[in-house]
1. Tell me which structure, out of I, II, gives -28000 once helix-only ellipticity at 222 nm (-39500 (n - 2.57) for each DSSP H run of 4 or more, over all residues; to 500) is calculated.
2. Given 1.9 as the derived value for distance in nm of label points 7 Å out along Cα→Cβ at positions 201 and 361, which of the supplied structures I, II does it correspond to?
3. Taking distance in nm of label points 7 Å out along Cα→Cβ at positions 105 and 145 as the quantity of interest, name the structure among I, II where it is greatest.
4. Hey, log10 I(q)/I(0) by the Debye sum over Cα atoms at q = 0.12 Å⁻¹, for residues 65-192 alone derived from one of I, II reads -0.60; which structure?
5. If P(r) over Cα pairs in 20 Å bins from 0, in percent comes out at 26, 54, 16, 3, 0 when worked out from the coordinates, which of I, II was used?
6. If FRET efficiency 1/(1 + (r/R0)^6) of positions 81 and 113 (r between Cβ atoms, R0 = 41 Å, to 0.05) computes to 0.95, which of I, II did it come from?
7. For the read-out distance in nm of label points 7 Å out along Cα→Cβ at positions 57 and 153, a value of 2.4 was computed from one structure; give its label from I, II.
8. Can you rank I, II by distance in nm of label points 7 Å out along Cα→Cβ at positions 225 and 353 and just name the one with the largest value?
Structure I
Amino acid sequence: MKWTTLLAASIFLMPGAAMAQSKGTVEGIHHWVSESEVKALKVITDKLASKGYRWQDSAVGGLSGANALQALRTRLAAGNPPATMQFLGYEGLDWGKEGVLRSLNDLYTKNGWDKALAPQLLAFVKSGDDFISVPVNMHRQNWVWANKAVFDKAGISEPKSWDELIASGDKLKKAGVIPLAIGDEPWQILEVFEAILVDTNGPDFYQKAVIDLDEQALSSDKMVATFDRLRKIRGLVDEGFTGRDWAVATGLVASGKAAMQVMGDWAKGEFLAKGMKPGVDFLCFPTPTATPNFKFVIDAFGLFKLSDPATIEAQDAWAESIMDPQVQKGFNKIKGSIPARSDVSVDDFDACAQRSFADREAAVAGGTMLGGLTEGFAAKPQFAGVFSDVVSKFFVTDMSSKDAVQALVAGIDNAR
């Protein structure tokens, strides 16, 4: 009788098992490899699994997504695209123009997603008349992260200008603490440069120099002064910064070996993953400026054109999982960012996220919400690459500020 019961049960379960297997798999290329990033991604993949679909992870870390992008190019050249890919900045728009991405118009219309997104986001998830990606978050790029105990011991508070930040750094250096944790990767250095650029010269200058690529702005004394301040920042960095990953730099701040890091709010996820609390163990504040601004970055996923019906259904489930309000809440609490959807409340988020949310609203109203250069939301890749090359070379050599400006102008001209 037991055998008969087991046989009947197995026959009963077979259709369900077969159906679960036939629901399809989503293979995704992304560059989330740090502890907090992996945990945040699991919020989305768990939701996908609850719908009966399987996630196949193809993570490629390093160089702020550049390595992952190269992996994608190789896959596309071989005629073997993944189901989905994480995009930053113009990447999704460029692939949309290549005709390799699915139009998501039906999904956007069905779910009303466009109404939940700020206008600044739409420019990066839509190519022509077609929506080509779904955003899971919005990061603020221009943050300073600080170890509270180190600040308290040195008698340092939130600086109100870059000159004050540099002076505080000099004080910390004399106390035997690394003032600023950073790595020598070009994108990490560019994060600092562009924060100085907009904070000390204002959003209008950033618009002219970085977005409009105005030669007069690029070659101006203000640009020279920006490099001068970056040189002073170089004096606050320890000599062990070569080859240092951004998350390792965050770890130095968390441990108290370093005092500060200038980094997007993905760094907050690393503090939270270590059980640290904002305002208690670490501090978060915008890079110092007289004119508040919000430098934004979003992570979005596009869906590639595939022929297998089961995989296409799985892609739809993946997109709907990403845009699920509860998923956006859970994901961003771990990742350190705020929801891409503006209709998701952050009342139960930490103080850093609530400050970011309020500052975003003020920046939208004041016209000071700006795309981050480093992650590709301000200038197209060929121009962003020039900034990256010149700024990183300046940081690791004894190049003069005037020579750096000349190299920047020449590089932009060659890239036009």
Structure II
Amino acid sequence: MHSTALFEKKVSSLYAHYLLPTLLAMASNSLYCLADVYFVSKGAGSTALAAMNIAIPLYTIYSAIGLTFGVGAATVMSVAEGEKQPKVRNKAYTYGALGMVSIGLCIAFFGNLFVDDFAYLLGSSEELLPLVKAYMIPVNGMAMAFIVNYAGSVILRNDHAPRLAMIATMAGNFSNIFLDYVFVIQFNMGIFGAAVATAIGPVISLGIMSLHFIRKKNTIHLTKDIFDTKIWKRIFSNGFGSGILEISAGAVIVIFNYVILKKADAMFLAAYAIITNIAYVGKGLLNGFAQASQPIISANYGAMHTKRVKEAFSISIQTSLIFSIVAYLLCFIFSKELAALFANNDAALIENASKGIQFYFLSLPFTALITMFLYFFQSIEYGKVATLLAFLKGFVFILLGLFLLVSLFGIDAIWFTVAFAEAFGVLFALLFYKKRLS
């Protein structure tokens, strides 16, 4: 798509142009996450599934770093496009790439050097430690590939290549699903095999993304000027909200794991492991609705086309809200069927997970709204508000809800905590939005 289309083409058509490939990529992301759960459950058992759930926050750390630099750099790139500042676009791209590669290499080295400490930090018990380490070591080793891959699709989307971003993401994800089957089921490699399969995926995705630059379809280029502190500040300001959002998702898993282990049993934790992975699907798809609007909002904000900015945001809100309501109804109606996919014919686990699904996913409409608001504030370089909002809903309101609900109503009330936190987040988002664009 030619860049002038961002300022001239009908907004709803533009949104569809970005949304469809973004959602397909996110859906394939979700499929590979569910495949991990399915194959580990079938091929290694519920103990390995619980161990994998301990390690899952690794991905939120990687995605937090990737999206901090990816969304941060992409927002600066698109705003600069609207302002017709190509040098700023190139700086933003270069700085984002430099930050991701540097941090990814550090995590790969130190993450495995201190893998035991890292596992305990994520909430591993002595009993689960060998399995948690078996999963963490291959995944930590490919930290840089994971981080760059999370950001790569965002940057390609902002360089007018949403279809290639989709193809690259889907290729990596489907290779992961295939390799899960081969390593876990056929070769009987257990949780280690699932980790190796997952670690190979982003390498394949990045190889395909590189075609954008090899074929010289790119409008962004690396630059030697890496000392512009204003650009660094803009990247961190714009992207930090996404980073906090991702980190909070991982923190919620760690906190919930801790509370469940203290107040319930391994069965309850296994049920939560199932719900966590289904929730990852919903979260990813809702991020897709938000990310699809970001290039449109940012570019038109830079060009001072306020009406188009508001229209793009309104469309993203409406479509994501409709999707979230339909998704919740399906989760409610088919809760037992969803649970049975991952419970390996364990009737007690199916019953526990089914009840949790019906309650936990009441949060979906609130998640849709808060996600759209957060990405909107980042897209218009209102980064401090996005960061504050992500921190409030991801930490403050979660901890408040956890303390109040579980203290008053017992461990089953943990399923309502996310809905509680995100509902309060939406209220604050509305206040910030009214102040910004009233």
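1. On the way: I: -16000; II: -28000.
So the calculation was done on II.
2. Values: I: 3.2; II: 1.9.
The structure behind it is II.
3. Values: I: 4.1; II: 1.7.
Answer by largest value of distance in nm of label points 7 Å out along Cα→Cβ at positions 105 and 145: I.
4. II
5. On the way: I: 26, 54, 16, 3, 0; II: 27, 59, 14, 0.
Traced to structure I.
6. On the way: I: 0.95; II: 0.50.
Comparing all candidates, it corresponds to I.
7. Working: I: 3.5; II: 2.4.
Computed on structure II.
8. Working: I: 3.8; II: 5.4.
When distance in nm of label points 7 Å out along Cα→Cβ at positions 225 and 353 is computed for each of I, II, structure II gives the biggest number.
Just so you know, all these numbers are worked out from the coordinates, no wet-lab data involved. These numbers come from a predicted model, not from an experiment. Cβ atoms are built from the backbone, for glycine too; each structure is taken alone.
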